[in-house]
Structure 1
Amino acid sequence: MDYIAAQRYLLALGNEVAAMKLGLDNIARLLVRLDSPHANYQRLQIVGTNGKGSTAAMLANIACAAHIKTGLYTSPHLARITERIRINGVEISEAEFAACASLTREAAHAVEDETGSLPTFFEQVTAIALTAFERAGIQLAVLETGLGGRLDAVTATRAGVIGITSVALDHQSFLGDTIYEIASDKAAAINADTRIVIVAPQHEDACQAVSERLKTSTAQAIFLHAEDAQIARTDARGKATINFVNQDYDFYNLQLNLAGRHQVTNAQLAVELALTLNADDANDSHKAKPLISEAAIRRGLSTVQHPGRLEWIDVKDRVFILDGAHNEAGAWALANYLREYASEPLTFIFGAMRDKDLAQMSDVLFPKADRLILTTADNSRAMAATELLDFIPAGIDRKNVFLAGNVEDALKKACELSSEDGLICVTGSLYLVGEAQKILSSEFKL
């Protein structure tokens, strides 16, 4: 297959959430068919609700700064499927993606012959990433979990190190209705091969769930404390300079290149995970070398990029903020950020998936908008703009609410409505943000 054929094949497998089949049997069989590519390098898995992608991106960038051959696997992508796979900080080429997709398709159909079930989109893309990493000869793979932990395809890699980001309510129909239940599912990624687990500052119910899982494991666990991370200052767009101080180390004036106070916790976890690579089990034959220095940590945090997360884009005479806030916790992080760093009039473009808690998200975000444009992302799970009207909180003036049938029309409408000194915030879904980013990066006609 060439790249276009590979894309068509994968997309024909169905929406990666709507068509997913949680379970590890098929992905395990698929990896065996591919000669277990993940067995040839160290695996570090990131689980959690919010901050997985940012933490993974920070850690991978730190490892690259330390000259460790590093693969990064994240999801979903914004504009190109190849964004999900980066090797030494560089997005995989279309040709290499297609080559790995061809190998994976052949193996996937062999699995289907065995089980009667063809591996899903996410399972096959995960296998493509793991295969690409082996072909590139990486030492360390930083792997972002897709959904949950217990039955997510990434968990089949049996990572030796696991980082757990903030756990919040999301995907309740799959993971449970409480923080404890959701954290229990995510903590189930901890397996017999796990040596180290690092847990970001959490709700106490999440800590309890992780602690209970650890009782069945021999892994060493470190629970981080919020008070060990302090913001020294922030710049005009909310990028923080932070101090990490505890009994084991002190790092002062670490500069973050990702905006928002919530990134402090993600950076704290990324730094702790980086340090575990220095102290990891000496018997691990895939131990990453050379060791990570303070200079590499500083360089990695100060240069990391993770598009679609409080990302500012200037297009002609308009300024856009793109943020994939897709649950209540993400909505609060965005709302708090805008309250602190966006004094200009705000025009919101909002679209979301049907399986999200839209009542909570709209209550948090919609009152922040001077003008609100509801739209529908190009995704089978997306809620129609007309249906989003049902979630407008009482007190919102309907004269300032507008509908747009697609994202391009929403962007044009926002430019018409907003003043040159205003901000346009695109939010509610990473799929929406990706679509907007793609349009804005083209020759978008205002």
Structure 2
Amino acid sequence: MSSTAVDRRFGPIRLAPGYVPLNAVTYLFAAFITIGMLAFISFIQPYLLNANLNVPQDQQGRTLGLLGFSNEIVSLLLVAPVGALADKIGRRPVYALGFMWLAAGFFLYPMARTLPQLLACALFFSVGVAAVGCMLATVLADTPKEESRGLLVGITGFCQGLGATLAVLVLGRVPQRLAAGGMDAIEAGRITLGIAAALCILTGLACWAGLRRGTPSRLGPSEPLTVVMRAGLAAARANPKIWFAYLLQFVSFADRIVIGTFFSARLQQTAIAQGMSVGEAVAAATKPYVIANTSGLLFAIVFGLLLDRVNRITAGVIAMAIAGIGYVAGGFVGDPLSGLIVPVAILLGLGQIAAIIASQTVLGQEAPQDVRGAVFGFAGICASLGILLTTGLGGWLYDVVGKGAPFFLIGFINLAIMGFGIYLLVRRDAPMR
């Protein structure tokens, strides 16, 4: 019997033909590290602005916005070719190389002493972000059979939330602990980012050893890269459900930036204004951030199971409602010592993970297998546009209008996408599983 005829399982998850439990385990580990590293770089950037560059507090919102905006321009240009390339040569080499690129970026970041140098590091780092971000979604779409898709997406969301939480909880506190031992802030940051680089190297090697070889696409290996890219765009144009998933992808990454960048920066700045040191402010900001990610982590599997049992457009509408309420509420609270910070952080975490899981599940179901990498490449473009909006306009709003403004902006965008989902539900062709 051929390997493709065997009904293989990873626990309760039924795997797609050709996949074995080692592939699933490796992917979940890679997902854990991927989101952990992306969350950590967003969390640690305010530390670099304070410790390495001494950027004034009233300029940090725009500086973070500039870094994020420039970063996403590169990702925007690369993510579609990366997805199409994965259809041609396979997911394994693209994912592994992406982690190695992130490792090099982590080594470079603490060397920056000026804003142009930090910007150059961010641009370099974004090449790796484009690779691992696209593969995170593409491999997830490839691995399960359709009846197990929601469950695997939920478990992956759990791993992502756990990775983001532990990266910030553990690595985010390393600078303070090193400084408490007498080390200066710049050297403490260098060692912390070196640990992150080592984790990326380890994960790249794991991806090379444990992910499935080859590509599931029949079109990719035989057609030019440009043809694969055009086919991915045509698939999206032909299916309005993919456009809804793209909007979910757009706002889910915008949500992630609000939590990872502006929530972190706002908490740290408030703590510094209350008289804490830079290291103490990072530690104070860690608790609400961890609460947000832990709440999402616990909700991920429940929401994933829900996606296997209800209309997935309906689940997307529910996700947008939760996220919209959470981010609007987040616009009102920014003090890490406030009694309201815990319920607000919980709402933010639930909204973020619901948006991510809904977007990945709908895309995984609707994307044609032969151009799945290309479709997720274009989904990556939507994600980059969401990040560009949040870092560009959000950074300006943060400094000029108020520190809650980015939260209000993204909260109302979530609610608008919820409205589009409701519109799809009343259409005759909307029902789907």
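What follows draws every value from the coordinates through simple rules; no lab data is involved. Note that the structure is a prediction, hence the values are computed from the model and not measured. Cβ atoms are built from the backbone, for glycine too; each structure is taken alone.
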Structure responsible for 27, with relative contact order in percent (Cα under 8 Å, 6 or more apart) calculated and labels 1, 2 on offer: 2
Determine which structure produced the value 3.3 for distance in nm of label points 7 Å out along Cα→Cβ at positions 273 and 393, calculated from the coordinates; the candidates are 1, 2. 1
Just checking, which of 1, 2 has the largest value of FRET efficiency 1/(1 + (r/R0)^6) of positions 49 and 305 (r between Cβ atoms, R0 = 35 Å, to 0.05)? 1
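Supply the structure label, taken from 1, 2, corresponding to helix-only ellipticity at 222 nm (-39500 (n - 2.57) for each DSSP H run of 4 or more, over all residues; to 500) with the calculated value -11500.
Answer by label: 1.
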Upon calculation of mean count of other Cβ atoms within 10 Å over residues 57-64 from the atomic coordinates, which of the structures 1, 2 produces 18.8? 2
